[in-house]
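Presented below are the structures under discussion, each in the form of structure tokens.
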Structure P
Amino acid sequence: MPQGNLVSHFDRALQKYGLLIAFAAICIILSLLSPAFLTAQNGINVLRQISINAILALGVTYVILTGGIDLSLGSVVAVTGVLAATLAHPGTSPQIVPVAAGILVGVLIGALNGLVITRFRVAPFIVTLGMMTIARGGALILSKGRPVSNLSDAFNFIGNGSVLGIPVPVLILAGVFLVSHFLLRQTTFGRYVYAVGGNEEAARASGIGTHKIKIACYSICAGLAGLAGIVQASRITTGQPNAGISYELDAIAAVVIGGTSLSGGIGGVTGTVLGALLIGTLNNGLDLLNVSSYYQQVIKGLIIIGAVILDREKASK
């Protein structure tokens, strides 16, 4: 085989499987450095730890695929978690009420984001930055600035229970992933999402309701943030108005590391979950090695910058 073809094949393989190779390499290195890393219990712990970030990342994948961004995710986690906790006191309402309320409020927040972005042509960065402040204020108002506790056992089961040894948050993540994969890869809606992100003007010219697609994506994104807020409140058995700070950055990092282009139109939820898993595995391994959280932030930042550089390199080819 000519050298040029060999290099081309290697380049394509690296682009396609680079994330898996990086993940495998990290796992091998960490397992050599810490015997506790490569155990079934630690694997379950990693999956439980990444579940909230991965759910958020799956949601923001829809938005980034359209060429947008959502910075309000962490605040939506807080306000929906507080709302769900407020409705989840023992004997106050059926289990479905706090869950439905949290997700519905998230969907409404996302729809409002999408409506302002499309109707008034305001940059997504500005709109969702404003919503980040509004939702955080809403969480503080709703909770009067104090944690909401005394939650029912049924509600706490969402974040702390297990089914056949598998944590419930992991099962929720798996369900969100499967539904999202089906929507984006097997439905007309998914094709429209990629079309809008690839070339919005061409999508509009072909008859696609680009505004409706964007509003739907922002609604799904914030709705999943509401679900993440419910899992978070259940897991810590408290509705915390200060929960979710900087969660949006970790979620966006997982999406970018997973290969979804910030320009839109390229990527998918499989890469997003792998990105979240890579971040979570790295954090877990560094914790086991007693590496300071300060250094962990530096390492995570370098990985994010590297992923964006690779994204730009691929886009320029």
Structure Q
Amino acid sequence: MRAMTHDYTPDPRNERILIDINGELFPRHEAKVSVFDSGFVLGDGVWEGLRVHPGPDGKGVIAFLDRHLKRLYDGAKTLDFEMAVTKQALTKRLYDCLDANAAHDGVHIRLMVTRGVKATPYQDPRVTVTPPTIVIVPEFKTPVPETAARGARLFTVHVRRGYPDVQDQKLNSHSKLNCITACIQATKAGADEALMLDPHGFVATCNSTHFFIVRDGEIWTSTGDYCLGGITRSVVLELARENGVIAREKNFSLHDVYGADEAFITGTFAGVAPVTEVDGRAISAGRGPMVEKLQQLYRTRVQMDAARGR
């Protein structure tokens, strides 16, 4: 099985990483949270995936950190729990963890925040007895080159992105069962990732990335009503418009996808990656000219962000 969209080159340094749990560093194999933690018991929490690039002094810089932290703190507010630290303090904790691991390039961080430890395994937030649990896992993870060049195969699954009154898809919560179920169906179909529709049958997003098509020199992505407010998605839309490419956020169907000139996905881990096949229909043979252009624009923007330093 190929894990194409998040495939990475194994790195032996990951066996020796130090993981931050509530401000204290632990070796990988000693890092643990309570079985009464809200995240373990219920998936009650929010998280971010962060990418690290070398800054002007050689120290790692987290790309678009301000946007990621805004999404994280907004999510905590939606779940109605107070973050135990300020954004400034959490930023310091993140960089202290990177420095302790000498992790300055080719690094991916999983930042996880749960409501905290409960007195008993029950869903009511009022039985939570500690401040939020904050975990920082930095790993040396470089996407394999094939992701950016060869492209991914998608399969449209029956699992939908639902209405916000059921579970708001804009919330980057630990509860990802709908995405996991979609991923399982796509994997069983021999694809690399799931393409998910909204409740009306329009294209919404993928199970772990955002989806775009290229038609007649324009790029289209969903309205965003039924998907996470993706950081890379928003940066790509900004870059396209700044460089004279018409970028539309609109409803479109699989008919539009099957007839697209190119397709691609976006995400914090791999950036911009081509999609070569959807539901067995060939879209393009590898990376097309629009994807190549957007990949270069995105790399440049990331470098500019890292050049600002910490």
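General observations
- Label whose coordinates, when mean projected area of the Cα convex hull in nm² is calculated, return 18.7 (choices P, Q): P
- Looking at distance in nm of label points 7 Å out along Cα→Cβ at positions 23 and 159 over structures P, Q, structure Q comes out largest.
- Of the structures P, Q, the one that 20.4 was derived from, the read-out being mean count of other Cβ atoms within 10 Å over residues 47-54: Q
- The maximum of FRET efficiency 1/(1 + (r/R0)^6) of positions 31 and 95 (r between Cβ atoms, R0 = 25 Å, to 0.05) over structures P, Q, that is, the highest value, falls on Q.
- Distance in nm of label points 7 Å out along Cα→Cβ at positions 167 and 183 - highest-scoring structure of P, Q: P
- Structure responsible for -25500, with helix-only ellipticity at 222 nm (-39500 (n - 2.57) for each DSSP H run of 4 or more, over all residues; to 500) calculated and labels P, Q on offer: P
- Given 3.3 for distance in nm of label points 7 Å out along Cα→Cβ at positions 223 and 295, calculated: source structure among P, Q: Q
- Of structures P, Q, the largest value of relative contact order in percent (Cα under 8 Å, 6 or more apart) belongs to P.
- Comparison of P, Q by distance in nm of label points 7 Å out along Cα→Cβ at positions 103 and 271 - largest value held by: P
- For the structures shown (P, Q), distance in nm of label points 7 Å out along Cα→Cβ at positions 151 and 247 is largest in Q.
Every number in this text was worked out from the coordinates using simple rules, so none of it is lab data. All figures in this text were calculated on a predicted structure; none of them were measured in a lab. Cβ atoms are built from the backbone, for glycine too; each structure is taken alone.
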